[in-house]
1. Tell me which of I, II, III gives -9500 when you compute helix-only ellipticity at 222 nm (-39500 (n - 2.57) for each DSSP H run of 4 or more, over all residues; to 500).
2. For which of the structures I, II, III does the calculation of Rg and Dmax of the Cα atoms in Å return 11.5, 34?
Structure I
Amino acid sequence: MGVYHYDDIVTVPKQFSFSENIRYMLRSSYECLFEIRDDKVTKAIPVTDVVPLIEISENVDGNIGIRF
């Protein structure tokens, strides 16, 4: 099995605030389902028989960048 890297962009409405969501997610230091570092959310998401590590962040246009 190889390592795959894909980058994708999800366009979000102007009202969406990634930084506000990060602030909300950081409220608990006991969270174990995801990690936040450098304003990027990292999470392992099972897909069929693999569990890729997904990185979600905000790009310069204010949209969501997804890397897996």
Structure II
Amino acid sequence: MEDKTMFVQAEVFIARIRAELRRLSRDEGGYSTEAVVVTALLAGLAIAVIAIIVVKVTEKANGINL
């Protein structure tokens, strides 16, 4: 019985994904303001992380005595 329940849940999940993909494929609108803001924040965060890594690597490299 538990296997049948999981199968039904999987079918429902797949149906919801298909419906969402159909909806998205028909959506002609542009990006929402929220999506643009989140993308900008993630890009800024990535730049900050890269800057921190560069500083740490540079400090380690400068600390090497030959």
Structure III
Amino acid sequence: MSELALERTEVVIKQARDVDGILDAAVRGLQLKALAHGTGGILVTRQAPGRFTLELSNDVPFGYTYEKA
């Protein structure tokens, strides 16, 4: 987790067909937390095939979602 992360979620996906749905649900959850904090955007990082971390981070502008491989 980066030093500026306000919240972090790790997601492991076993079926390729589930990637979009699971990541979308995780992003929506962090969007609600971002609204509650009033700060931070979402950083989605692919750690390995099927493994992602999603962070509510001050490194990302509020209202934005960045992806990192």
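Every number in this text was worked out from the coordinates using simple rules, so none of it is lab data. Every value quoted in this text rests on a predicted model; they were computed, and no experiment measured them.
1. It must be structure III, since only it matches.
2. III
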